[in-house]
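In the part that follows, the structures are each spelled out as structure tokens.
Taken together, the values in this text are just the output of simple stated rules run on the coordinates, not laboratory data. The structure displayed is predicted, hence computed values, not measured ones. Cβ atoms are built from the backbone, for glycine too; each structure is taken alone.
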Structure P
């Protein structure tokens, strides 16, 4: 997939990427352009080498191939039951009843919703459960690309881990490309293969997380929340300590400190 307003980024099938949006870029419209809800004023959005705006049929098809989960998707629930809400997308695809049923139950399983919950009203659920229903409604269309806008916003640590686990399970089962759009890098950095930083319509940094986090100070100036470990090690380096500032997890921090101690002959 590629979009070229000023600079281009290409993402291969089956990759997990996190799109970091700096203070100078609008994240709310970027995902909508990637799945054809909004047409870019310049450049192209290419899906498997084809411009999704080639013709109306291609645009419509791309909206099923590229699933978009909005920020706070639980506000989009509207059907009488969880089952009907998840089934809405597959039915619009023109699938037969048997296939719709299979997709609904499989999507519910991916996000941790029990079958005995499917006939309940989605409005009786907790906030975290509503978000699961909304995500299930998108993955029931079995998109090859899944875009999630701030999927962990407002969730407690347990909810964050659970939602990211659900997304990982879908990625593993379907070999889907996952794009997570977020200002905060703390939770999702550990779950992606690649980070793409967008600021003022440009891509100053992209690559594996550790490579991008070497630029921790610049990321913070863009308004991006870098991981706590990255901030700590960036400060240590700024104080004159010769240490790798690209770490972003506690195990990496431990390994880096122990390696430095060994280099100095401390056991």
Structure Q
């Protein structure tokens, strides 16, 4: 069929219009379209707009444990610089290890943290103690040996996710070739949006990428379309109360 015989029908999906606003969040919601559409052969992602209102340190990665989980600190969710992170860590360590003179330093050459205190301890990695969710962001990828001064094995990562995953069982169910990943976790990912701006700005992506379907498809106005937003570690992305939107183009023959 020639390009002239194809019709392009735009579709705007906004999390503000979710079906259950009292029970659904903007990172995990359902919508229905206001009209049915048949003979769809392709979906183009025309535009995505997501506010950078999420935190690099959040409820999914803000606990650091010590001594095989015997002690822990909880970092206040937020976006940090190295300086403000040191202040926060020092505050929380003084609460957890009162009287043990805890201190935190940061190397601007290696981008690694060093934690010290008067009595010996060890820092747990997430791999060994799953409740130590902040270990990756703080550079402790491997549980440390016991010492009074411990330097992280890796640089800190407080920049937040590199990309955002838009996921939908409904929208990916008929896709001919899904996005490929090295991990089978991401089977329902519709699109990966690179994070290309700073906190407080709006992430805007105009991919204009055609996604072919296995066969002509019909979307009914009664269909319930599920949408999720995940970070690059596949945690639901908390936009802290803000909404986001994407514009699709259905190619109809």
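Taking mean count of other Cβ atoms within 10 Å over residues 41-48 from the coordinates of each of P, Q, which one would give 14.1?
Details: P: 14.1; Q: 18.9.
It must be structure P, since only it matches.
Between structures P, Q, where is FRET efficiency 1/(1 + (r/R0)^6) of positions 33 and 201 (r between Cβ atoms, R0 = 35 Å, to 0.05) highest?
On the way: P: 1.00; Q: 0.75.
Looking at the calculated values, the largest one is P.
So Kirkwood radius over Cα pairs in Å, computed for just one structure, reads 19.8; which one of P, Q is that? Spell out each step's value before the answer.
Working: P: 19.8; Q: 20.6.
It was calculated from structure P.
Figure out for me which of the structures P, Q the number 0.10 belongs to, where FRET efficiency 1/(1 + (r/R0)^6) of positions 145 and 217 (r between Cβ atoms, R0 = 41 Å, to 0.05) was derived from the coordinates. Write down the numbers at each step before the final one.
Numbers: P: 0.80; Q: 0.10.
Of the options listed, only Q reproduces it.
Out of P, Q, which structure matches -12500 when helix-only ellipticity at 222 nm (-39500 (n - 2.57) for each DSSP H run of 4 or more, over all residues; to 500) is calculated? Spell out each step's value before the answer.
Details: P: -12500; Q: -2000.
Among P, Q, the structure yielding -12500 for helix-only ellipticity at 222 nm (-39500 (n - 2.57) for each DSSP H run of 4 or more, over all residues; to 500) is P.
Identify the structure, out of P, Q, from whose coordinates Cα Rg over 2.2 N^0.38 Å, for residues 129-192 alone was calculated to give 1.03. Mind showing how you got there, number by number?
Values: P: 1.03; Q: 1.65.
Here the read-out was taken from P.
A value of 2.1 was derived for distance in nm of label points 7 Å out along Cα→Cβ at positions 81 and 169; which structure in P, Q was it taken from? Let's see the in-between values first.
On the way: P: 2.1; Q: 4.5.
Source structure for this number: P.
Work out the source of 37 here, i.e. which of P, Q gives that when relative contact order in percent (Cα under 8 Å, 6 or more apart) is computed.
Numbers: P: 24; Q: 37.
Of the structures listed, the value fits Q.
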